[in-house]
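A.B. asks: For reference, the structures are reproduced in the following blocks.
Laboratory data are not the source of any read-out in this text; all were calculated from the coordinates shown. Because the structure is a prediction, the values reported are computed rather than measured. Cβ atoms are built from the backbone, for glycine too; each structure is taken alone.
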Structure 1
Amino acid sequence: MNLKQNLIDMKKFTTLIILSLVCISFSFSFAQQFAWTQKANLPGFGRHSGIGFAIGQYGYLTTGFDNGSCYNDMWRYDQQNNSWTQVASMPGNGRYGASSFVINGKAYAGIGWNSSNQSLSDFYEYDPGVNIWISKAVYIGPPVYTAVSFSVNNLGYIATGYPLSKKVFQYNAANDAWQQKADFSGAERQSAASFVINDTAYIATGYLNNNPTTELWRYNQATDSWSQLQWLPNNARYGAVGFNVNSYGIIATGGNGNYYFTDCYAYYPPINQWINLPVFTGTIRRHACSFSINGKGYLSCGISATGSTLNDLWELSEVTSIAEATPSKPQVYFNQSAQVLHVSGLKNKPTTLTITSMTGQIVLHQVCTKENMQLPLALAKGVYSYSLAGNEEQTSGKFEIMH
């Protein structure tokens, strides 16, 4: 290796250190509030693209795919005893990429694909009190798998999926009927993640026609409409999991086709911001399944970067409440996939934003007057510094454009 290459590598390493220190100072106080802990492995087969849900004090995991086989066995997780028990299998074909939601203490699950890659439209209700599944009205939407599903105010929803779709269908358990709702407002996508906070549903990430995304969308049930919110800070992905931990929307794991990610984030609706969490310490994976019990989130199974399926279980818990750690300083990050600069936390006070290249060229100088702003900005590959100067405080940092 020659001297020139050494200098280039040293520069890259130094840049990495600078960027890491910026990220650490930005997220340290938040990351310390959460912790990942490994729990008892699922006794059944390793799998990916299964479904998870919670009823009362228990979490449930069923369906999934591994090495040409689809499963319909179901397992119940006891949080108190950290143990699994096999319960009644889901009827019909083994399947993967299925959908599920919970209404009034009962689970509803179905659709997906079987091992022959044939689409399924059957749907079932599970009553944990008697450990029995019964058949319900078939799904009326187009055949999809890897859709998102959730329930809000005793109504279930299935949205998006593959073949790429933006259709949304609502299930009413009271009369066992499906109804088509307004289309999802974003682009068609599959393998997105969802979570529900205070009877409001959110859809994040997913795979669009040619690339993954970091988008976040909120569903307004009353108006049957969607609105776009602050995007995930980094690493556009699909096959991530979403769940609720104490009214924070968690997004974890997933990948982009070439890479698998360990970074995790918590979305805090009151300020429309994402908070950095500790990285996931288990095996990197896509297409895991998840559920939440008693203010703790759980992630299980999935497919690893080597193609092996997994059966481990991980718990994400809030060690200390982060309500006191609400960001007090403005935040800046650049979404590379969307070529949009996000600026937030400005408290509706005029603040001057300046972005400078490493050569000293000013590429943006703008007065921001809103609390949160999204600025389209086409930047060449390289490292950029930013500063936010207001009447009371100044914030600065760096970000890097990788492509």
Structure 2
Amino acid sequence: MLKPFFPFFYCLILFLVAGHFNYPQTTYDHFTGKGHLLVSIYDNGWIGNDPDATASGVIFDNNVMACFTAGIVYGDPIIGVVGMVGSGAKIQDMNNIVPFSFSFDANFNQIATFQMSDFTLFNMLVTQTTYSNTGDDFIFIKYSFLNGSGNNYSDLYFGIFSDWNVGGINNRLLNRGGIDESRNLIYNWENGGAVDSSYYGIIAFNGLNGGTSTDQVPQTRLEGYDFLSVLSPPTAMELDHRTLAGNGPYSLQNGETLVVGFGIVAGNNLTDLQANTEIAQSKWQSIIVSVDEQSDNPISFILNQNYPNPFNPTTSIRYAVSNRQFVTIKVYDVLGTLVATLVNEEQPAGSYEVEWNASNVPSGVYFYQLKAEGFIETKKMLMIK
């Protein structure tokens, strides 16, 4: 009965024999059309560019590249910040787990999703989904943080670090920064606008509760947390500005998931930036938030990457069922031999989670497969004792 699986797993092993879980870094450009916004996204948490400037960056209305590096950050007062902070700090903790997948819907013609983790610090599983649509002067970044660390965290803040070079790298010392608390917006511009008269900002959709715009770079993780968790006035002079836009505080118990959202927005001037921010906030609330609130009934089958991965000896697998179906989730070794049946029953539409305890099997690569009528998906996991 297991013979049909052997060729499939044999080919997979030839391809994946190294068992390497940090996929090659890739980028994706969200482009909302000529005269609008382009933002590069990396599959390990960088936004715009990494320190080596290997992507297109952040460009608005055909101007020069306006952002050196930007990236995800989060932390608490004990560990400090983790994430992707360039510009001298060189905090680079995130590793890709699941590469990009792409889709579109009636509201967004570009949707990109991937998963990453910091592994050893908070050991969070982070799912990042970015959204954009032609004609908009903003993109959305939605982060879903799953705490599978075995620990409970408190006083967590989440945010985006960005090093703006509005007007290009040669004019970076002419940059200024501002904070619009009423719009949950931190923004930057080139003073005088000799090269680029546009304004660029970060929106914290869940609330702007920390951050600033300054020429200072956090030198330690704890200093970074102070920047992220306290809302401070921007440095009121022309400098090479960096911004942190933070949201919090949160408590996150082991096994819980938290979703936070940010936007990258641009405008031809401050008034235009503020108007685009208000449009973005309305669209976020009416589309992203309302869809999330209705997500108890998924529109498709989904099999997520197990977490933690690698693991010892237990790991959790999340999946979604779009309609009432007989569902199986089975685990196989590299030879295609069945080693565990985790689910084998009819289930109504909804989101589920199942745990596998692998204490009775040897270390190695295993494959878990979700199967329902008209749907089969298999993913790889690694157990290390």
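A.B. asks: Comparing mean count of other Cβ atoms within 10 Å over residues 208-215 across 1, 2, which structure shows the greatest value?
C.D. replies: Numbers: 1: 16.8; 2: 21.9.
Once mean count of other Cβ atoms within 10 Å over residues 208-215 is worked out for each structure, 2 has the highest.
A.B. asks: Here's another thing I want to ask about it. Identify the structure, out of 1, 2, from whose coordinates log10 I(q)/I(0) by the Debye sum over Cα atoms at q = 0.11, 0.13, 0.23 Å⁻¹, for residues 176-287 alone was calculated to give -0.34, -0.47, -1.32.
C.D. replies: On the way: 1: -0.34, -0.47, -1.32; 2: -0.38, -0.52, -1.28.
Considering all the candidates, the number was obtained from 1.
A.B. asks: Once distance in nm of label points 7 Å out along Cα→Cβ at positions 248 and 344 is calculated for all of 1, 2, which comes out largest?
C.D. replies: Details: 1: 1.3; 2: 4.5.
Comparing 1, 2 by distance in nm of label points 7 Å out along Cα→Cβ at positions 248 and 344, the maximum is at 2.
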